[in-house]
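Once you scroll down, you'll see the structures, which are given as structure tokens.
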Structure P
């Protein structure tokens, strides 16, 4: 069974929960730069990712229910999260979560 795509790369599967609905999304490395762009393109929630990944608006907050990189925060992300009163390590800005193999099996909920 081949799980690759036409580019010969392994698929990345992840789940995004928004408004009580689970979306099973498939992508591959380098198709999308960030989780925010994947969600923006495939699900398109209103008022999500307003600054298109600049890390300034805080409209792409997600709660990481299962998955990777809960400790690697960019300085801008820390500043933006603090501005919005967020101090939960499971809450991240989707624009700062890069899509890579570590995202396979990830479950996030749009806040």
Structure Q
């Protein structure tokens, strides 16, 4: 099996683009996916999940040019986990998607 994830969702905020040495770009954004279901009593429940996405190189350049808050996108990539210490010294754990492809959807 491969480490592969595909999501379709809406961008939650304007993507953050950083220019690194040698002209390489990295884009960071969050994508919301929604799930709707009905409880046994008939009540409708809508659940939103937020996903952190990081893209490098050409994919980051496409995001910089065409992706804005609210845009519907499809993302394909892999899941990765990392840790870091916050400003108070507390260890934080992050799961994110490293995107290698993006599909621009909607209008």
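Quick note: the coordinates plus some simple rules give every number you see, no bench work behind them. Note that the structure is predicted; figures quoted are calculated from it, not measured. Cβ atoms are built from the backbone, for glycine too; each structure is taken alone.
Which structure, out of P, Q, was Kirkwood radius over Cα pairs in Å calculated from, if the result is 14.1? Attributed to the structure labelled P. So relative contact order in percent (Cα under 8 Å, 6 or more apart), computed for just one structure, reads 30; which one of P, Q is that? It was calculated from structure Q.
If distance in nm of label points 7 Å out along Cα→Cβ at positions 73 and 89 computes to 3.7, which of P, Q did it come from? The correct label is Q.
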